[in-house]
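What follows is a set of structures for review.
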Structure I
């Protein structure tokens, strides 16, 4: 009888690999150098393993695609906060990967405790990667008015200008560097072994559970989860002076950060990063304030008025506009770098070579409902409707999307530069939706005052001239 186990990539990969080795599993392909999403277990051939982004694992276990999963408790609680009847069983606290999930406020917000929130009559804005936990927190606290900003990451940078609170997992010292004051801890999270309820009740998985639980007990308690004391004499990093005329600019983190800096350098714009506060760099333009955030979050943040301009990808702008057609976020200028193709991808094992092949009745014999996985969930939805692929089901992912094919999805909407990675995973491109590159986006609304609008126009013109020169 096959048992399917979902394993995490990223921060939990190395300690999870150690636990699996101590449990006696002879693994290959589960390490930081591996490019495969399917590790092999030589001494238990009936154990099927696959690597996912940690955030995807509770969902994969809940829907029954996997019998067992290993991931952070925070992502389990994020799922259960909204879907309390979900078919997820928390089997065992494995004791590593500890981190506190806490609520923090900007130091200029005049909040010193959670009780201060209860007296506020204005809307409390909460920025977080954990929107379900944040909503439950606000409801339990009986906040009079609140608004949740769901993010892909970097919530610590939003207070005080763009949010009042951030629900995040950062150490107290890091919070202080961002000028944040921790108000309360919601969850002390560690790594959990979870199971699908039906598998837990019907499958004999004792051979694996006993080994994993024994290996977890062997782990010596370290300082990982010990309480840290904040140095109250340490001053937070200085925040930019809030001015109505200041231009707020969002720059991308991740793999787009370096080419963006190179482009700005060509334009004569110097951005300087501080090691202690990398998400608030300085710039050699007067009256311009910068925050470094996820490109995925930029269109919505520009639409909400939290930023005047942002440099993101056209792909993320289109994904936003497909969901919110009347959004004020708009493309101002294509910058010409960071070029990728947004493509439709399937397994090479499937006999389909175009989107038309997936239409009923051609696929009726093999695929009753087409499962489409993507980080671009709105683009994927538009693509499925435009190509008449009903019935279909969308599977939102948070990275490592190639891992879903072919067992957990039938089609993938993904970005690629060369197609090499797609081919390495035994996948094939059957369609190109569009080409995307970095772009400058802004709001269709007029700036709040003439001085700010002048700064916006000046910045746009600097970038426009740079594009024309290259």
Structure II
């Protein structure tokens, strides 16, 4: 074809929330990929119309980073993640070629709808403003631009809307519009930027290659594209409006998990005889009702829980031992302690390599490294601190940890040499032609707490009471 590619080209495509709309856009552009759908279990894709075009499915927020470092020539993501990268690293070798006309939203600075804060009051006084966000670079840049005298930005994995006003003054977050924020119990103070699906490119590769055929098809898709409905991001229904929580110095704060751990956590709580209104296997609010005068609840990401317990925003949390250890490896003097092993959510945290690597153990991997190959060893993982400690414990002199936000198995073997990953059965790893060469540890859900809260008069007795209820449920002693 006249508009075919003349060189091998790699494209990074989003999985999850953006997948359906992106697949429809690519089909309208004449660049379809067999198997690019929500039910696929294979992350490596081949274009059915352009033989030299291959793709991988990545977590959306990883795509600008991977394009910037040159692992991919092009990518599709929302422009908020591109802007987050460019604000943090202005010299990044990535740029936006075109908006694609779907998945439109904005990034907002928002506070609780019950707050009396206004933009005119932000720069006055000596108050230290607390800002929580998945976009820490954009949040910091916004605070500086607004001339806030004192502020602190707290990065989180997600669920930023849960934090104001009890645990933060503001959230910088993505929302379709201001009415969507109001549903979350927030009000917009400032719209920081617009966000749309966009087509991005590696600066160096774009200047060196000939991609007119692919770009012509993308342009045709843009002209044909009409507004596409944004699909629901989860099968779990989130019911709002958030209710105000009880406050008081003796109140205990417990963080509950959202995401795929929500179903298992809700089942365990029911086993323990605790039914929290607004938190079940099929629905949630960010602020469930405990029915207990002394217990406040919030629903946040399990990955954020150890840090949130450490800084005193919560006294207790139900998270995975893997995330607790990742936190403790970074902060050995943290006040976070494990109180109860809850027994559910069992996984192994393992070291993984490609089946094509001639090694079946970590010792054999180390021998390959000593032979002058795999240096530096590229390690892709969500567990940055666990991976760093493991490499040092194994005396790997030269290594580079590549942080990811999920779908880590897609990185081997082209973009990484090893994964530090969790697995339940190992079947997903085997399906992607990967093998386990070492087990670091086993992880289950656990109740973690702030040891200082245990020593606080009033709180300590309630925390021990709740821990006892959880322990009895975990041991099968509850009625």
Structure III
């Protein structure tokens, strides 16, 4: 595992201008041109990992009743999440962060004929666009990231964004199938040390993820998912793209939040009390401290797996691939034994990812229900429910995605939920666009909202309708 390399704030500002309005997102007047690719790539990777486990994880986790926000913070649990809450993430983390990083790397790698840098950046960009279109809907894309050429980019439809995600991944596979050149990524690749073959497997894995999320729109989604898994995705925990956080200032976002905002967030008690009964993962996820279930231990910071300062977080996990396979087999009418095998592989891999001993988790596996005696709908519910337990702490967004397209697991919305931003009062279906866009790109944002039939938190995304 690589220890995270964090560039200094002053150096980051020289590379990417971060700010609080659209001009600062798209214009980089202080950026040094032609910075070496080996200095750009670590920032792109670390920002992508940070985006996965920071604000977006906490909010999706409260929607899915795995986390609960308490005193001193917005009432996420009751869906009181004003649009300004997403502005810093949008400007600094996404458009002024990971996407801008990747765009610079792609452009510069093309000029310098460095296919591995270009391919890795395209995979990271595809992952960020895929995740964020499933959070917000339509996104600025074809007109975005052009600096002073276009300070107010229009929004592309969610369908077009997803098509671009698949295009980026296909292009990356071609680029990374080439032989490495002198000057290709090495230690600056914080995940695979420049191993192009393993990045190709990651690209296929991400294709499988986003194919399955198309299940309500594409009748061939499950077949495409299986093809991606069989054609090139990684096949074990050892091959998955892990990113390792460090200590102190390089600690994982969950650790940083726990230290900076102590007792602001806890584990929603409905999660351990309903889903983790007799589950050996409980001790790795949370512990009870009187009234609250904790996701971080102040006395022993390394006690809980996902909130440990030096946590190893997969960009996409083999655990997820096993559950994708189980669901895809179910959707294509495979026999119950094949689906059961994939399902149990996902659960066992989840246990192993937490470093649990076989003797600890085997009783749980032995007690699992058999799909062969369930109705079709119950089989899907059981698959998604097991994924829900396995994705805690690092892939919570995938739980929200699964819920919005399948309705599982069955959870009840907060009875105290605010209806101002979420009129129907159910589990929210999307994040609000940041007020930053309302202030600085209103015309294009309004057009995007109108095209989607509105953009409050109860407005369904195209992909899940």
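Can you tell which of I, II, III yields 0.05 when FRET efficiency 1/(1 + (r/R0)^6) of positions 300 and 380 (r between Cβ atoms, R0 = 25 Å, to 0.05) is derived from it?
Attributed to the structure labelled III.
Out of I, II, III, which one gives 20, 14, 11 for semi-axes √(5λ) of the Cα gyration tensor in Å, for residues 356-427 alone as computed from the coordinates?
On the way: I: 20, 14, 11; II: 19, 14, 12; III: 29, 16, 10.
Going label by label, the one that fits is I.
With FRET efficiency 1/(1 + (r/R0)^6) of positions 52 and 452 (r between Cβ atoms, R0 = 41 Å, to 0.05) as the yardstick, tell me which of I, II, III scores highest. Let's see the in-between values first.
Values: I: 0.40; II: 0.10; III: 0.95.
Answer by largest value of FRET efficiency 1/(1 + (r/R0)^6) of positions 52 and 452 (r between Cβ atoms, R0 = 41 Å, to 0.05): III.
Bear in mind these aren't lab numbers, they're just calculated from the coordinates by the rules spelled out. Predicted model, so just to flag it, every value in this text is computed and none were measured. Cβ atoms are built from the backbone, for glycine too; each structure is taken alone.
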